[in-house]
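**Q** Pasting the structures here.
Any read-out appearing in this document is the output of simple, stated calculations on the displayed coordinates, not a laboratory observation. The structure displayed is predicted, hence computed values, not measured ones. Cβ atoms are built from the backbone, for glycine too; each structure is taken alone.
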Structure I
Amino acid sequence: MRDAQTLHMAYGSDLMAQALRDLEVDYVFINPGSSFRGLHDSLVNYLGDETPKMVLATHEMTAVAMAHGYAKATGRTGVCILHNLVGLMNGSMAIFNAFCDQVPMVIFGGSGPADPGQRRFIDWAHSANTQGDLVRPYVKWTDEPASLEGAMDSMLRAFRIAGTAPKGPVYVSLDAGLQEEELAEPRATGADLPRYSPAAPIHPDPAAIDRVARALLEAEMPLIVCGRLGIDGRTTAPLLRLVEATGAAYLDDRTTVCFPSLHHQNLNGDKEVRKLADIIVAIDVQDLTLATKGYGVGRSTIMGTGAGAASARVVDVSLNDYFGNSWSRFGGPTPPLDDQILADPLTTLEALADAVERIGGDAARITLRKARLAARHEAIRERQAEALARRLDETPISMETLTHEVYQAVKGEDWRLVVRNHRTWRDGFFPFSGAGDYLGGDGGGGVGYGPGAAVGAALALKDSGVLPVAMLGDGDFMMAPGAIWSAAHMGAPLLMVILNNHSWGNDELHQREVAHQRGRDVSRAHIGQRTEEPHADIASIARGFGAWAPERVEHPAKLAPVLQDAVGRVKQGQVAVVEVITALE
């Protein structure tokens with residue numbers, strides 16, 4: 001790596017690039033643009049494309065999604081650079097995903113030049129006053145520094161704000177004129193990391209910990225639901241202690257995994273358990289309504305969550321009240337709460353585990369409840385086994401079969417599920433050991449997240465010995481297939497399984513539902529939904545971007561050997577894309 005002895009800082013953008021290095025940024029994800037040509041040159045010529053290294057994306061949405069996936073895989077702040085207004089517009093949906101997912105990201109934008117005398121004709125079209133207005137409702141903070149001193153302050157502040165919980169994206173536009181300003185002499189960035197790091201986690205009120213711990217121990221049917229902290233591998237150990245000491249039933253939030261799949265108190269897939277609970281403790285769950293009583297909206301049954309808790313005491317452990325603004329009601333309506341601990345979820349979880357073990361409960365009652373929960377867990381497992389046996393030979397291939405076969409192919413490896421299908425995911429066929437095994441959903445529901453996020457995570461895991469696995473729909477893939485090229489170009493091994501049902505499946509189901517409700521022709525629901533006549537040849541697309549891809553898999557018997565071959569390719573350092581024709585479910 002080029003060190004300070006060999007560098008000659010001559011331009012404003014050199015100072016900006018040095019700040020990124022001083023802030024310990026490993027990668028910057030970009031789609032090129034002339035508004036940051038100065039910074040681009042500094043990254044590749046002043047710093048030599050080393051720490052940070054540049055990752056080229058084929059679309060700004062993909063660049064942001066890559067930074068999103070990278071941040072979740074590492075726990076560090078993801079960084080991308082977007083070109084002026086048009087690049088920011090292209091990347092805006094992915095920024096919204098990151099905002100909803102509370103992922104730390106710093107998005108830099110080239111802008112201006114602010115000085116009209118420096119502008120070409122296109123700069124007038126692509127420049128705006130307060131460029132950050134485009135995304136201000138769904139980032140934590142924006143800035144447009146007017147000097148190099150201001151730019152250094154903005155960069156340091158941006159990283160601190162992005163990494164302070166509730167975490168999220170920030171946007172800083174760096175004027176092209178500032179980037180290309182000549183320096184009279186080299187300058188220091190001032191990026192003394194210990195002095196600009198985010199604050200320590202907010203600790204819970206000890207009285208609240210004692211109160212909630214006793215309520216869990218005294219309950220007849222306690223239920224614990226965990227959410228976003230599932231991307232942090234430190235979560236599972238204290239969660240196991242809490243669940244086992246209280247004899248509570250456990251459910252994962254719909255977007256994450258925190259708890260071992262095969263633990264006898266894990267009732268994922270039991271749609272009745274919520275209505276049996278007399279207390280529900282939701283830890284880092286963004287949508288309390290969904291996690292507790294459910295919505296019960298008559299308009300649609302798609303993605304229903306089962307019976308809700310009519311009279312359970314609800315406890316919220318999160319930083320939700322510090323998140324968001326008046327622009328978006330992400331997270332649902334204001335939930336009624338019987339208790340609340342507004343503190344860092346992981347710190348609070350650890351404190352609750354300590355408290356219940358210290359206080360202790362009625363051992364006989366807890367043991368009896370555990371036995372009942374184990375029976376419910378076994379019943380779930382039996383239903384899952386029956387579903388797999390019943391659907392094992394179906395064509396198009398069922399989600400149960402595909403999920404099972406992907407797990408069989410990777411179970412002997414140190415794997416990480418970096419992206420998975422959302423609505424069609426089937427619990428129980430891909431066992432998890434706990435938090436950190438799966439990196440969670442897209443956040444805001446924006447289609448096109450999967451390919452970029454998978455590649456960003458794969459890049460983060462490169463050379464770690466971990467095998468990244470992604471399972472995503474054909475629609476998600478076709479939104480951003482160019483991410484495959486970035487993975488191949490960067491040598492980031494990845495297994496990507498494409499679930500191709502030839503449809504924008506979620507929406508086709510909605511059209512069927514509306515037709516049913518209106519007494520109209522359901523057979524026409526596919527119009528404007530199916531990617532047929534011709535079928536998109538996803539395997540050929542993947543090969544064209546540099547991946548290894550076999551012929552599409554249409555029969556269950558061919559899944560296992562193809563997936564085993566794909567795993568071998570990934571272990572050799574390749575990107576493997578396996579297209580599987582699946583049922584519309």
Structure II
Amino acid sequence: IFYGFMALVFATTIVALKEYNILDVYHGPFYAFVVFVSELGGLALTIGLGMGVFRRSTRRDEFKHALDYSILYALLFVLCVQGFLLEGFRLAMDKGAPDAGLSFVGQFFALLYPANMEQQTAQTTYSALWCFHMLTTMGFIALIPYTRAMHIVTASLNLFTQRLEPNVLLPKVDFENAEAEYFGQRSVMDFTWKDMLSFDSCTECRRCTDICPANAVGKALDPRQVMLKLRDSMLVEAQLPADKRNAEENYLYESGRITNEEIWACTNCGGCVNECPVGIDQLRGIMQLRRYQTLTLGEIPPTAGKAIENIKQHKNPWGVSHADRFKWAEGLDVPVITGESPEVEYLYYVGCAGSYDAGNQKVARSVVKILKACGVDFAVLGKAEQCNGEPVKRLGDEYSFSEIARSNVEQLNALKFKKVVTHCPHCFNTIKNDFKEYGGNYEVLHHSQLLSALHRDGKLKMPGEVRKHVTFHDPCFLGRHNGEFEAPRQLLEGIAGLRLSEMEYSKQQSSCCGMGGGNMWYESKGGEKPVVMQRLEHVAASGAQTLVTGCSFCMINFKGAFKNLKATENLEVMDLAEAVAMAMPDQSNDVARS
């Protein structure tokens with residue numbers, strides 16, 4: 001609907017510029033192009049309107065304003081038909097029109113008119129049709145500010161002003177502001193003009209809700225409803241005198257407009273942002289609301305709060321002794337970097353899961369084995385490594401994250417390395433994107449990117465045959481948030497004997513495992529089943545017997561849940577590095593042979 005409408009606006013603007021002698025480009029090849037675009041745009045708009053009416057009328061319980069939109073669609077449909085009637089009339093009266101072939105829709109409407117119409121009658125009829133079309137058009141334009149058609153304006157502006165940085169980046173909190181009474185978004189008035197424009201741009205299409213993994217399993221989060229609640233709150237505030245705005249009765253949590261269950265169900269997967277046709281960043285709004293809950297109200301799930309304390313005290317979310325951080329590397333002779341070490345090509349940041357979780361320790365050992373076999377110049381931080389604070393940030397404690405981030409950046413900036421590589425997408429995203437605010441500007445690679453490059457350059461040799469039928473689960477913080485979909489697949493396709501089948505929901509449309517957004521550290525309330533069970537159903541439907549992923553949290557989640565679904569009770573779960581190591585010669589005992 002939107003693109004069809006904009007095509008017609010473009011064509012109409014070109015004609016107007018010519019008629020008023022402002023810009024005469026309406027001739028030659030460009031004339032043919034404009035005619036074709038207007039026909040195609042009108043047809044696309046008409047088809048889109050039909051689809052919109054059908055969708056909203058058959059799912060009335062899911063759409064709040066189905067009647068309002070149906071009336072709007074009907075008005076747009078009338079405008080489209082009028083345009084085609086006028087074009088058809090022109091072609092009927094001018095049989096030899098050179099552009100007749102371009103008006104592929106107008107030709108059908110031309111058949112409606114009698115071929116022997118007198119010239120005077122034809123001119124009168126055409127003028128009457130044109131005047132009626134103009135009156136209808138002007139009426140529609142006048143109605144725009146008072147109807148759902150306002151989305152034509154707000155959505156266009158929202159797309160034009162869309163942020164270019166990754167949507168997982170959140171605005172920095174000014175903790176130095178001595179006058180601040182609270183942190184986070186307490187009321188809708190705390191959001192920026194861009195955020196408010198986004199709320200006002202929502203077309204209520206429900207795509208964000210349909211893709212939301214939390215909503216799909218019955219949890220309280222409905223991204224569309226969150227945006228509509230914020231929009232409604234904004235409209236309420238707009239009608240109040242300036243001195244009455246931002247009053248306590250309009251606080252989002254305290255008034256009950258936004259609930260804890262909604263905000264804590266979010267997994268930060270970014271599916272809503274990816275699906276929104278008008279560029280709304282639902283994740284940004286939800287996370288700023290979560291910040292207020294954590295920083296100001298202190299309303300955070302107990303286990304999540306414990307994870308934050310563990311990170312601050314023990315430098316890992318499990319609270320395991322920091323002295324055990326480097327035990328995963330026993331017997332591997334892994335090089336450790338210090339401030340006195342010569343420069344290395346890659347700093348391998350292992351992360352908390354790779355250091356302490358048994359399954360992910362195997363991944364770290366596989367990565368080390370592969371890097372050594374390829375002759376890569378690398379080193380690790382060893383016992384000096386600390387949590388980068390990703391869970392803290394995702395749980396809304398921006399203050400603690402700022403301290404942890406500064407400590408990490410200070411440590412990394414004192415070392416000599418060219419690039420950072422990590423096998424955890426959460427670490428990858430934090431070091432690559434979030435650390436920039438604190439002076440940490442690094443070239444960061446996910447291990448799939450490095451291993452894929454090594455294989456492409458002929459340094460990573462995989463002569464072994466791995467007879468497995470696998471499917472790949474795209475981690476949200478590697479795929480949607482950072483745009484890497486191909487490197488993992490290129491690696492898997494380079495393994496002899498391995499057959500890769502895609503799940504129905506993959507790449508940009510991949511479904512979250514449920515551990516993102518801090519959900520690794522607490523159990524969100526409600527729902528018919530855990531989010532991971534829905535993803536395991538997708539795995540089962542692919543027919544694969546092995547699930548490969550490239551994320552520490554996904555590994556932990558899938559390994560802990562696959563036996564709870566009969567269709568996946570014999571599923572094998574592994575990381576990309578483990579699959580690659582299986583195809584390499586001279587296996588270590590850490591990696592099971594196929």
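**Q** Starting from the value 6.2: which structure in I, II was distance in nm of label points 7 Å out along Cα→Cβ at positions 18 and 394 calculated from? Show your work: numbers first, answer last.
**A** Numbers: I: 6.2; II: 5.6.
Corresponding structure: I.
**Q** Can I ask one more? Tell me which structure, out of I, II, gives 2.8 once distance in nm of label points 7 Å out along Cα→Cβ at positions 346 and 450 is calculated.
**A** Working: I: 2.8; II: 0.4.
Computed on structure I.
**Q** I've got another one for you. Consider the structures I, II: one of them gives -11500 for helix-only ellipticity at 222 nm (-39500 (n - 2.57) for each DSSP H run of 4 or more, over all residues; to 500) as calculated from the coordinates. Say which.
**A** Numbers: I: -11500; II: -14500.
Matching structure: I.
**Q** Taking semi-axes √(5λ) of the Cα gyration tensor in Å from the coordinates of each of I, II, which one would give 53, 31, 22?
**A** II
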